[in-house]
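Take a look at the structures below.
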Structure I
Amino acid sequence: MTKKKNILAIIGSASSNSTNLKLVEKIASLTSKEFSLTIYNDLKTLPHFDPELSSDNTPKKIIEFRKSIDQADGIIICTPEYVFSIPSGLKNAIEWCISTTIFSNKPCGLITASASGQKGHEELQLIMKTAMAKFTNETTMLIQGVKGKVNEQGQIIDKNTLENLTKFANAFCTLVDKN
């Protein structure tokens, strides 16, 4: 039996019970045979980025966050779009990692699930490309109008969204396995 891969899923939303969290929970169920998935939903607890502390005297929370990324076999980022951009908490977390190489060639799945999401999704891909993360068109997904596609119980009620999320999960599994 093949050992399960460790995956870290970072939720970009500041809400503790977001639709993005529900989507990642569905991915966890779809990939439960392949992955041991840990959800990081605490971006709002990270300190504001300070370049003077990025290499020396780095805050303990940042060291722990970086370690969880470094030890993961792959990363999933699932985020809403806030004012045509990625949420500030997610940007802050990524900025803490730029002075390292922890995202270099790390298999990543990038999901933007929001009302529109187009600009935020483009920005997330650009940022992660700059961080040298490894992702493909198949391991990125834009879910527009997400509130009408996932109910309050976290069930995906839109057939196309469920099919696309399943395709995304399969492509992400393949990307992680190739690494």
Structure II
Amino acid sequence: MSDRISPVLPGSRPELAEIEKKIIEERGRISPLYQTLLNAPEIAQGWEALLTAIRNRNSLSPAIREMIILRVAILNRADYEFDSHEPHALKAGVSPEKIAAIREVELPAIFTEQEMLVLNLTDVMTKEIQVSDELFDQVKPHFNDTQRLELVATIAAYNMVSRLLNALDVGH
């Protein structure tokens, strides 16, 4: 881990006990990312609430969600994020072949139409920021309003995650 921000060791600050408990309940452990975030308890608490809603409490299939996360990690060169989510992707049913394909600059034709649209949306939101009406109109028939919001929020949130990880050099 980098020395850009010192990690807060779990259990070392009694005033953080409640937020640490919540993180452990949701995540099973306090990862290096959360050890960094605990330097600002309000941010750690908000981060945990947002990322828990996006990752654990939405209607997207776990496979779609994890493919988004992996693709964002690749595009933003966030190895720690990719490595952390690869097991989740496998558990969600994403094949090793699709995980390997997500690493490619040009996405191969291994994905379903829906998956390809989601990955294209991920690429555009991550690299170009602005999403054309044409692309969004292609995505619309595959997802209802709630799911479209969840897609965009997932892509946006994991761009935030990878950019924080990279800027603060949080990792293995």
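Any read-out appearing in this document is the output of simple, stated calculations on the displayed coordinates, not a laboratory observation. The shown structure was predicted, so the numbers you read here are calculated from the model rather than taken from an experiment. Cβ atoms are built from the backbone, for glycine too; each structure is taken alone.
If you work out mean count of other Cβ atoms within 10 Å over residues 92-99 for I, II, which one comes out largest?
Numbers: I: 18.5; II: 14.9.
With respect to mean count of other Cβ atoms within 10 Å over residues 92-99, the highest-scoring structure among I, II is I.
1.8 is what came out when distance in nm of label points 7 Å out along Cα→Cβ at positions 20 and 116 was calculated for one structure; which of I, II is it?
Label of the source structure: I.
Can you spot which of I, II the value -0.28 was calculated from, given it is log10 I(q)/I(0) by the Debye sum over Cα atoms at q = 0.09 Å⁻¹? Checking each candidate, the match is I.
Where is relative contact order in percent (Cα under 8 Å, 6 or more apart) largest, in which of I, II? Working shown, then result.
Numbers: I: 24; II: 31.
Looking at the calculated values, the largest one is II.
With mean count of other Cβ atoms within 10 Å over residues 4-11 as the yardstick, tell me which of I, II scores highest. Going through I, II one by one, mean count of other Cβ atoms within 10 Å over residues 4-11 peaks for structure I.
Please state which of the structures I, II yields -12000 when helix-only ellipticity at 222 nm (-39500 (n - 2.57) for each DSSP H run of 4 or more, over all residues; to 500) is computed from it.
I
Could you tell me which structure in I, II was used to calculate distance in nm of label points 7 Å out along Cα→Cβ at positions 68 and 156 as 2.3? List each step's numbers first, then the result.
Numbers: I: 2.3; II: 1.1.
This figure was derived from I.
For mean count of other Cβ atoms within 10 Å over residues 100-107, which of the structures I, II scores highest? When mean count of other Cβ atoms within 10 Å over residues 100-107 is calculated for I, II, structure I comes out on top.
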